[in-house]
Structure P
Amino acid sequence: MDKIAALRANIASVYLGNSRAIDRLIVCLLARGHVLIEDVPGVGKTILAQALARSLHCSFGRIQCTPDLLPSDITGVAMFDRETGHVTFRRGPVFANIVLADEINRATPRTQSALLEAMAEATVTAESEVHALPSPFMVIATQNPHEFEGTYLLPENQLDRFLMRTGLGYPAAADESRIIHQQPARTALHALAPVIDGDDVATLQREVDCVRIDQSLVDYIIAIAHATRHHPQLQLGVSPRGALALAHSARATARCAQRDFVVPEDILENVLPVCAHRVVPRVMDRANGVAEVERLLNDILASVQSVV
């Protein structure tokens with residue numbers, strides 16, 4: 001079985017729900033990106049993240065975000081050793097291949113910012129010393145919608161570090177019935193065995209880098225990004241980092257489909273999860289903000305000359 005298919009099947013044996021969400025996590029992994037899973041409590045955000053982590057023969061770190069969490073609880077802390085007379089750095093949970101930041105928007109903005117350097121550069125700076133994070137490195141963050149009580153809205157610079165933001169939705173009736181009977185979080189999740197290791201992930205990531213993307217498709221991505229920057233209802237459009245993220249995601253999607261070239265559908269498949277959290281409407285409706293942004297992006301896609 002193809003390694004990507006084996007990984008997908010392993011996760012799906014535990015997460016009984018939205019198969020598209022599984023594919024998006026795998027795309028983020030292969031594109032060397034991070035993912036933010038945003039949805040209401042109880043739909044399986046943490047289970048999905050843990051299922052991916054347990055499916056990889058890699059190190060795993062979990063950060064349970066709370067209002068009293070400190071930045072050093074994430075990155076680590078420098079400690080003075082009286083016996084040796086030296087300062088040693090005790091590494092935090094961010095020093096792992098797969099890091100789950102559970103309920104990230106329950107941490108204060110100061111603590112959230114501790115992840116910025118790690119997500120952008122795969123390093124942690126402490127006491128003027130730079131510590132490299134292991135490779136592969138991926139942050140999977142979960143959060144409840146920001147209008148829930150006791151949460152802090154992630155700033156734009158933090159959101160921009162996530163390759164994708166995705167929701168899960170409620171499972172279909174048949175899947176919910178399986179969840180009730182099987183209780184995978186209490187049974188199958190703990191027995192889940194890894195199906196690929198870090199070297200396999202690195203190989204797949206290099207294969208994604210080699211996926212060809214025609215210049216016409218690059219122009220299509222740029223046209224979409226420019227349209228968001230000049231849309232009268234958007235205050236902030238897709239940045240060059242966002243356009244690059246869309247290209248990376250399209251390449252990873254093509255590799256998941258066992259192709260070595262990108263087709264227009266690979267781009268269209270990723271526009272909403274890659275771009276929706278990177279744009280800011282001029283008038284923000286907190287109750288329907290995500291739906292409104294997605295509507296605007298769909299209007300932009302309809303207006304940009306397609307190469308499909």
Structure Q
Amino acid sequence: MAGVNLRKVAVIGCGFVGSASAFALMQSGLFSEMVLVDVDHERAEGEALDIGHGMPLARPMQIYAGDYDAVSDAAVIVVTAGANQKPGETRLDLVRKNVAVFKSIMPEIAKRKCKGIMLVVANPVDILTYVAAKLSGMPSRRVIGSGTVLDTARLKYLLSEHLGVDSRSIHAYIIGEHGDSEFAAWSSANVSGVPLYDFCKMRGHSDFEGHSRKIEAEVRNSAYEIIRRKHATYYGIAMAVKRICEAVIRDEKSVLAVSSLMEDVYGVEDVALSMPAIVGKDGIEDLMPVRLSVEEQRKLRESAEVLKGVIRDVL
């Protein structure tokens with residue numbers, strides 16, 4: 001990552017998700033400098049002051065509000081700017097408003113020839129990742145969407161509760177759109193190498209189809225349920241942002257279900273959606289050839305078509 005400050009992160013957008021992400025990144029110890037950018041500069045200053053006042057109780061960090069010039073040398077640029085999802089509103093309902101926001105942000109990034117990694121978090125994340133890849137001037141491998149990293153974590157959490165096993169031993173992914181057409185790749189799911197179907201039988205769960213449908217639906221509706229109760233989601237996604245930044249800054253080459261531009265994956269191309277990918281200091285190194293059943297391949301193509309339809313309407 002030549003030409004970047006590996007200890008610097010920028011957060012564009014200081015709403016609930018941006019401020020929670022900034023707080024999580026401050027606590028992570030990954031960075032020693034953080035710049036916050038928001039159309040409401042005073043809001044960015046307020047968030048910087050609020051977090052900065054806790055520095056004597058945490059790791060040293062220079063945190064301040066700035067403009068796009070201050071973003072140019074950041075190792076990771078986290079973009080959370082955009083309207084929030086309201087109760088009863090789907091992620092795709094946000095698309096026109098937030099594409100317009102990105103059309104104002106991305107030329108600023110392109111103008112400064114930023115050399116770091118861009119992490120898109122605003123929703124609908126797949127559409128906005130596609131817009132960022134097309135308008136930012138960055139190579140597509142360096143434009144990452146948070147995608148279904150959080151959805152995958154929710155899946156592992158629910159499977160852990162259901163099966164009584166450590167969630168970190170569960171290897172399963174939610175793929176496709178981060179939204180209503182997402183689905184679980186059950187055919188490749190396993191618990192420490194044991195196929196999930198066999199592990200379920202071992203733990204005394206016989207109705208695999210019924211339980212898997214229930215868990216998948218619960219994952220898909222998780223954000224709606226949280227929004228119904230507290231009007232916004234931000235802690236879970238902030239933790240996902242921190243996890244993706246860890247993989248980049250430490251060059252972990254971790255496999256994460258991030259959103260990126262597809263190039264003929266099971267016949268899917270010219271759209272951004274989530275597939276397991278190896279993530280390191282240069283962004284997306286490779287997509288993982290996760291095994292999908294014929295039905296799951298069909299669902300992936302359908303999810304891609306949903307997103308392509310929206311792209312055609314707004315771009």
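Miscellaneous remarks
- When distance in nm of label points 7 Å out along Cα→Cβ at positions 116 and 300 is computed for each of P, Q, the largest belongs to: Q
- Ranked by distance in nm of label points 7 Å out along Cα→Cβ at positions 4 and 212, structures P, Q are led by Q, which has the greatest value.
- Entry that produces 1.1 once distance in nm of label points 7 Å out along Cα→Cβ at positions 44 and 68 is calculated, selected from P, Q: Q
- Among P, Q, which structure scores highest (criterion: FRET efficiency 1/(1 + (r/R0)^6) of positions 84 and 108 (r between Cβ atoms, R0 = 25 Å, to 0.05)): Q
- The maximum of Kirkwood radius over Cα pairs in Å, for residues 76-219 alone over structures P, Q, that is, the highest value, falls on P.
- When FRET efficiency 1/(1 + (r/R0)^6) of positions 52 and 276 (r between Cβ atoms, R0 = 25 Å, to 0.05) is calculated for each of P, Q, the greatest value falls to P.
- For 0.35 (FRET efficiency 1/(1 + (r/R0)^6) of positions 12 and 132 (r between Cβ atoms, R0 = 30 Å, to 0.05), calculated) the corresponding structure among P, Q: P
The numbers here are math on the coordinates, done by the rules we state, and not lab data. Nothing here was measured: the structure is a model prediction, and the numbers come from that model. Cβ atoms are built from the backbone, for glycine too; each structure is taken alone.
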